[in-house]
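Listed after this line are the structures, all set down as structure tokens.
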Structure P
Amino acid sequence: MGAPSSGKSYYLATLLQQLPEELIRYQSAVLQDGDPSGNVRLNEMKNRLFSATNQEDAFISKTDFEGLMYKQLPRNGKTVALPRPFVYHLRQSQNVDNRAAIVFYRQRRRALQADH
């Protein structure tokens with residue numbers, strides 16, 4: 001969580017670039033993409049950031065409430081935009097039965113509006 005333009009998307013992209021290396025090095029654990037088609041947007045952000053040759057190429061756009069990042073679902077009689085999850089699998093490299101799913105969300109806060 002954080003204020004608009006505080007770097008949440010950059011943090012998430014950097015985390016998912018570095019975390020697999022750190023987990024294998026220090027915990028003998030493997031972090032794998034659990035949903036390649038669902039994680040496309042996050043992987044694009046990570047690739048854009050880490051393959052950029054200049055500052056402009058590393059720019060990550062603001063999170064939209066429409067499109068790939070959100071899904072319109074019914075909730076309490078209304079249709080609401082909920083963030084799509086980014087799913088990854090974490091497992092011990094020595095014990096494949098010791099595993100867990102890790103879910104990340106890239107969410108943008110909307111300004112609160114009073115209901116009239």
Structure Q
Amino acid sequence: MARVLLVDDEPAGLELRKLIFEREGHRIFTATEPIGALALFSEVQPDCVVMDLRLPEAADGVALIRELRGASPSVRIIVLAGWPPDLEGAPEAQMVNEILAKPIRTAALLGALAASAG
């Protein structure tokens with residue numbers, strides 16, 4: 001199964017996604033802010049990053065996307081966005097593998113993770 005880094009500044013959403021992914025057998029690491037996410041990313045070298053865009057602002061998520069992509073051209077990045085237009089026209093939109101609008105159904109989230117692992 002995949003090593004997944006989850007990044008979300010909302011503890012409830014982070015914990016829920018962690019439980020969902022662990023139930024599917026994935027190894028999950030969590031961070032609540034970009035600095036912690038980058039440190040953990042270097043340490044665990046995840047296969048995939050599932051991240052909220054607003055951490056708490058969209059600019060924080062956009063900066064994290066640039067940092068992650070710079071650190072690894074091959075890591076899969078899935079962005080969960082409550083307002084997907086935050087990324088429209090931004091170069092960072094081309095740096096991620098998938099942008100999913102929130103709220104997202106569990107099956108769709110698991111499908112995106114499965115596609116990223118394949």
Given structures P, Q, which gives the highest value for mean count of other Cβ atoms within 10 Å over residues 55-62?
Q
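Going by distance in nm of label points 7 Å out along Cα→Cβ at positions 15 and 31, which of structures P, Q comes out largest?
Structure Q comes out on top.
Matching task: -9000 is the computed value of helix-only ellipticity at 222 nm (-39500 (n - 2.57) for each DSSP H run of 4 or more, over all residues; to 500). Pick the structure from P, Q.
Working: P: -9000; Q: -13500.
Only one of P, Q returns -9000 for helix-only ellipticity at 222 nm (-39500 (n - 2.57) for each DSSP H run of 4 or more, over all residues; to 500), namely P.
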Volume of the Cα convex hull per residue in Å³: greatest across P, Q for structure P
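Of structures P, Q, which gives 1.00 when FRET efficiency 1/(1 + (r/R0)^6) of positions 23 and 87 (r between Cβ atoms, R0 = 35 Å, to 0.05) is computed from the coordinates?
Numbers: P: 1.00; Q: 0.75.
The read-out comes from structure P.
Every number here is computed from the coordinates shown, using simple stated rules; none is lab data. Keep in mind that what you see is a predicted model, and the values were worked out from it rather than measured. Cβ atoms are built from the backbone, for glycine too; each structure is taken alone.
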